[in-house]
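No lab work stands behind these numbers, since they all come straight from the coordinates. Fair warning: this is a prediction, and the values are worked out from it, not measured in the lab. Cβ atoms are built from the backbone, for glycine too; each structure is taken alone.
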Structure P
């Protein structure tokens with residue numbers, strides 16, 4: 001199945017002015033039609049004059065959205081990669097049940113990703129990228145069927161459940177969602193302190209109004225279900241290691257969601273390419289987009305070279 005951007009209706013809300021300025025020329029925002037429903041995407045073609053090399057499908061994290069990849073689209077396009085970022089079921093501009101948590105079981109979200117891959121309908125390499133929660137959903141999709149993908153990159157996404165400190169934050173958020181409306185939760189989040197200390201939905205690109213709109217448009221059932229999954233995710237690294245795909249583990253130099261040493265160890269277990277981005281924490285694509293995009297493209301470029309010894313294997317050299 002292929003996407004039909006010309007006839008697809010645009011998402012209900014629009015990008016904030018700051019995000020519009022950061023979006024590369026030629027970017028399209030539309031609903032990708034799949035066998036499992038429609039999903040809001042930002043789709044950026046390779047830059048003019050660049051040799052097309054493949055397609056990237058990027059999945060955002062918990063409380064995130066497709067806009068979290070805004071700053072890496074341009075650099076990836078310049079390297080010849082079509083870059084497609086998607087809102088998952090119930091995230092921001094993609095529809096989903098507001099009170100049925102079963103719709104957001106990990107297996108259901110994984111099948112959504114496989115349907116998105118099918119709908120892109122590409123005959124060139126398709127590279128799957130998942131940030132944080134998106135990485136665990138990407139892992140589940142690859143474990144179900146790796147055939148559509150040329151590689152898997154996990155960005156700041158660890159081997160199992162999140163750290164104890166983050167589990168406390170997610171549990172507080174879930175407790176609040178069980179008693180408050182989404183609007184009341186937003187006000188409570190802001191009242192807790194500066195966004196850089198509170199974390200969660202009050203951090204990200206686009207300014208507070210965009211982040212508020214994103215939060216209010218996200219399904220509470222999606223947040224409840226995926227928050228519970230983050231606190232209970234089993235270690236599936238050994239199972240993933242049996243999948244015949246090249247892996248890339250990328251993170252910032254500091255991360256309190258999954259400790260960096262845990263990400264290092266996961267990369268070794270996967271025989272994965274490893275990138276640590278200096279100056280970045282949990283969201284390298286937002287905090288250090290240029291070196292992050294460079295590392296992604298270099299990994300994929302390496303997969304195209306015959307007898308390449310750098311496509312796999314741990315590489316913990318920091319990026320400038």
Structure Q
């Protein structure tokens with residue numbers, strides 16, 4: 001083989017096996033039909049007055065003006081942001097520690113990991129019904145929880161603070177297993193040589209965690225956090241079953257407010273404006289999180305290894 005032919009083959013190798021644009025067509029079509037088209041439709045309906053039966057009538061910016069001056073909307077935004085922060089603060093350290101532990105070789109690790117994963121497999125509605133029964137003040141568990149958190153009443157779901165704490169707890173309990181899997185996969189990608197070198201230098205388990213494990217899981221933490229933010233801002237079914245937005249408006253978060261306006265008062269135009277706002281907030285927070293953490297640079301944590 002001549003030198004010219006060998007060089008030509010070497011140049012063409014990187015292009016071999018690359019999927020063509022045709023492989024992206026199913027994904028693009030799925031996104032257009034089930035994501036882009038509904039968002040465009042919701043955006044249009046947000047400028048209309050529609051009860052779901054007749055034809056939508058164009059009213060311009062009336063829904064958005066009402067949205068801007070709605071105290072219930074401001075309260076729902078605050079509760080959604082607070083729920084996002086609380087669930088992130090609870091889920092992240094627990095999922096991180098469980099994921100790192102599950103990535104090890106401890107005895108019975110596989111069995112315990114399977115048990116930890118069970119809450120994610122159950123229906124959210126079934127779990128909400130279960131916890132609503134457990135939080136009933138007549139069954140005993142609610143009285144103990146009220147004493148732990150210094151609540152004024154054993155009716156946990158009957159107090160504003162207790163109902164919100166219950167939502168945070170149930171949401172975290174259900175979705176910690178999912179994020180544990182993410183951290184488990186990330187922890188297993190960390191080279192063992194880093195821990196061996198740290199052990200030779202005399203670093204203990206805690207020092208290895210903060211100096212090796214945590215920095216290596218930086219991108220994993222960001223990915224998990226973005227998923228938590230989007231999940232918390234779209235949380236709905238458990239709130240509906242567990243507290244029904246109450247007591248009062250203590251747990252009336254944005255998705256629940258959207259449901260009330262759309263399917264209880266049948267103001268689907270105003271509900272569409274809330275939905276569009278929710279999309280903007282979730283997208284904005286996710287992009288801000290990615291931007292501030294430098295995730296867009298996609299720097300490898302294994303660079304130089």
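Below is a table of values for the structure above.
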| quantity | calculated |
| --- | --- |
| Per distance in nm of label points 7 Å out along Cα→Cβ at positions 80 and 272, the highest-valued of structures P, Q | P |
| When FRET efficiency 1/(1 + (r/R0)^6) of positions 112 and 264 (r between Cβ atoms, R0 = 25 Å, to 0.05) is computed for each of P, Q, the largest belongs to | P |
| Computed 18.1, 57 for Rg and Dmax of the Cα atoms in Å - originating structure among P, Q | P |
| Entry that produces 27 once relative contact order in percent (Cα under 8 Å, 6 or more apart) is calculated, selected from P, Q | Q |
| Structure from which 17.5 was derived, mean count of other Cβ atoms within 10 Å over residues 72-79, options P, Q | Q |
| Which of P, Q leads on mean count of other Cβ atoms within 10 Å over residues 56-63, largest value | P |
| Parent structure of the calculated result -20500, given that helix-only ellipticity at 222 nm (-39500 (n - 2.57) for each DSSP H run of 4 or more, over all residues; to 500) is the read-out and P, Q the choices | Q |
